Each structure stands twice: as C-alpha cells, then as structure tokens.
Structure P
Amino acid sequence: MTVQIENEFLIATFAEEGAELVSLQSKETGIEYIWQGNPEFWARHAPVLFPIVGRLKEDTYMYQNQAYHLTQHGFARDQVFDVIEKGGEEVSFSLKSTKETKKKYPFDFELVITYTLEHQELTVNYQVENTGKEEMYFGIGGHPAFNVPLESSLTFEDYYLSFSPKKSRTQIPLAGPFIDLANKTLAQTNTSFDLTHQLFENDAMIFETKGQTAITIATDESDHQVTLSYPEMPFVG
C-alpha cells in the first residue's frame, strides 16, 4: 500500500514496505524527481538502509561469539512499516524488532522515519531507539535515486554535481563490493564536476563528509535541480 502527503508545491508518495519514498512530483511542472524503478536497471526508488549500510564479508558478522547473517544494506527496506502518524504534509513510519529480525540482528529497537514537506523541500528524519538493555550497534542511511535528466529534452551529460561547502574531501574507493580504506585519495570536490557514466564504472563514488553538507545535481540548461543536504552523516555515496 502507498501513502501520500502534499503541499502547495509537491506531492510525495511512500510505500509502506520499507517506508520508501517512491515518488516526489512537482505540482507546477509535473516533473518526477525520483527514479521510477525500471527493473531492467534497478527496481527500487529510495530504500532505507538499516541496520547496516553496505555489505559484510560473506554477509556475516560475529556478536558475542555467535554468527549472524545480514544481506547488503540490511533488512529494513524489505519490511512493512506501520504508519503511526499522518497529516497533510507529514507522515511517520515505525518498524520494531521481532523474533524474525532478531535472528539476523539480536537487538530490540524501534526505527521511526518521519517525512515532512515544507515549501519545495522534503525533510527526512531517522530516529533509532534502543528498546533493549544491551549496547546496540547499527548503521543507517538513505539511498534515494533521482531522475537525471529531469527533463526529456536534456541528457545525463548535461548535468553536473557540486558540493557545499566548497573544499576537498577524502574519497574511499571500492574493491569489489567492499570499501577499500587502505587506498583513500583526496578528491577535488571544491569545484563542480560534470556527470558522465564513466564516473561510475567502478560502482559508487564514496566521500567522507564532516558537518553540514549539501550536494546539488544541476544543469546550465534549466533552472530545475535537486539539492540533498544533511547535517551529520559521515559519508555520502
């Protein structure tokens, strides 16, 4: 099932499975900002990554001398969330630990995700609560996929990425499906760089980020663009 919120500018649609944003559309222009899940390439839209981000070696980790198995990006994206609050411009989803989740992740938790529309922005808030007695280890992240180009008259190569604040950042390469911390490099993210498919020949580009960061996908051919900003996430890919 899906849930919608809207304001004067935007309509946002979410799937209860994964509490996933599946559409963000401009009322004025009809532009769809979110990738629509073409299964030929990638069938998702904007999955929530919890309780891990990325992949574990052999999809396995040890906790208190017991092996647990978690597939890439964890299980939250495939779980049905409860809608716990909904207004015209805001909706909150909740996922709680169960006997089944504890077979993969032996902690009691509640994950609440709140989406809020304000003017031409969609804000996402993740709240992770440890409802058990033991120290809980987790990672959380968003994986939104944006349509590029945003307009049919443009191409992927018409767009560029720009970071704010403008400074160099550490880039972490991938070795297969895993991050390669031994071969970090300094990336010149103090200037914008053009989008090309060759940039992603080795999968994602991953950067360390500290403090408030904003990344914009834009083009000189149009005023329509997407900016992703966040205050506390230590990495962006």
Structure Q
Amino acid sequence: MELAKLIVLAHLVAGTIALACFWTAGLAKKGSPLHRRVGQVYLLAMVGIVLTGIPLVLQVTGRGQPVSALFLTYLLVLVGSGTWLAWRAIRERRDRAAYFGHMYWFVAALTAGSGLAMVAFGTQVGAVLLQVFGGVGVLGGIGAITSWRRSATDPKWWLKEHYGAMIGNGVATHIAFFGIGLRSLLPGVDPQVLQLFSWFTPLAGAFIAAWWLNRRYGRAAAKTQTSPPSSQPSPVPRLNT
C-alpha cells in the first residue's frame, strides 16, 4: 500500500475510534473506571488524528488546494489544543498554577491568533464558513482569560476546563464524521447543504452540551468535595516530561 493511502487509512481509523470513544465516555458515569479508561483511549486517538493530519495537510497543499490546506491546519490547531488542555486539566487538577502556566498561554495565544487569521482570510475571500470557525478560535482565546480569572475562586475550574476541551474535540470529531459519511449516504443532496449541515450542526450541539454541563456540574458547591480524592487514579496517563 502506498504511504499516502496508509496515512489516510490511519487517519480514518483514529477518527472512528475517537467517535466511538467520545460517545462511550460521554454516556458513561462521570469518574467511573469506564469513563476514565475510554477517555484515555479517546485522547490517544485524537493525538493520532493530529499526527496523521499533518502529512494530509502536505498532501492537500501538493494538490494545489491552499485554502483547504490552511483550514485543515487550523482545525489541527484546535484539536491539538483541545487534546492538550483536556489532559492537562486532569493531570494538574490539584495544581492550578501549573495548569495556567506558560504552555497554557501559548496554546491560548496560538488558538486565538489562528482564529483571527481565519476570520481575516474568510472576510477577504467572502467565505462565511471560515469566518464563523475562525471566530471559534478567537472566542477560545478570550475564554482562556475568563477561565483563568474565575479559577481563583472556583474549586471546579479543572472540571470545567476538562469538559470544555472535550466538547471542542467532539465538535471536530463529528465534523469529520458528517463531512465524510453524509456525502456517501446522501449523494443526491446539494453538496453545499451537506457542508453547512456537517459544520454547523456539531457547533450548535456543542453550545447545547456546554450549557447543560455547566448547569449540571458547573455550579460551585461550598460544602461538597469538588476535587477527586488523592487515592483516585488519574483518568489519563501521566507522562514524564
């Protein structure tokens, strides 16, 4: 098998695993062994998506599709940022200063800067899709500042950071699934309609999920323990850095 086809296959396999794990972890009881273990697999699958996505960007660029390559690069930035933050929020849940360190601000600046560039480019070429999803990155950068400010008085900051990042990754996972699957399932539908549905439906779902999770888990509870006990195993593998 050619290397290019092998990379595409690996990307699809990682995406399929990520989609299955996203819903398994999402429907499992939060903090349960199933939730933690499947969450580990999900984050590893997302790392695989990013790593295989880099050569895909080069392939798209080589085919003379710079706009698609630019947008795919931006999506990899979002996915990579979300994966990093979701893992770090759990790993450093007892050390707020470590989480909101230099790497956090680098990721926030990279996300916001990339989003701003996409908004500017989308405005220049008249592409609403690029403008909207570029705005997601800009809002992510602003949200990073807000989260940092509120975390000083919010014992559940780590939980909000974790599920916020996971929701963002879920958007990317479903965009890829809809973008590929719907074209095969509904070949007679206008491609433009399918594209808009593929991109904006997961985004709308993300806002609903964030609202629901904030109502369910985001309220501070003064008399209840909000951080996991020290005996509880970390839901993601701790890497030696």
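Computed from the coordinates by the stated procedures, all read-outs in this text should not be read as laboratory data. Because the structure is predicted, anything quoted here is derived from the model rather than measured. Cβ atoms are built from the backbone, for glycine too; each structure is taken alone.
Quick notes
- Structures P, Q were shown, and mean count of other Cβ atoms within 10 Å over residues 132-139 at 18.8 was computed from Q.
- semi-axes √(5λ) of the Cα gyration tensor in Å derived as 30, 25, 16 - corresponding label from P, Q: P
- For -500 (helix-only ellipticity at 222 nm (-39500 (n - 2.57) for each DSSP H run of 4 or more, over all residues; to 500), calculated) the corresponding structure among P, Q: P
- Entry that produces 0.55 once FRET efficiency 1/(1 + (r/R0)^6) of positions 60 and 84 (r between Cβ atoms, R0 = 25 Å, to 0.05) is calculated, selected from P, Q: Q
- Taking distance in nm of label points 7 Å out along Cα→Cβ at positions 4 and 212 as the measure, the highest value among P, Q is held by Q.
- Looking at relative contact order in percent (Cα under 8 Å, 6 or more apart) over structures P, Q, structure Q comes out largest.
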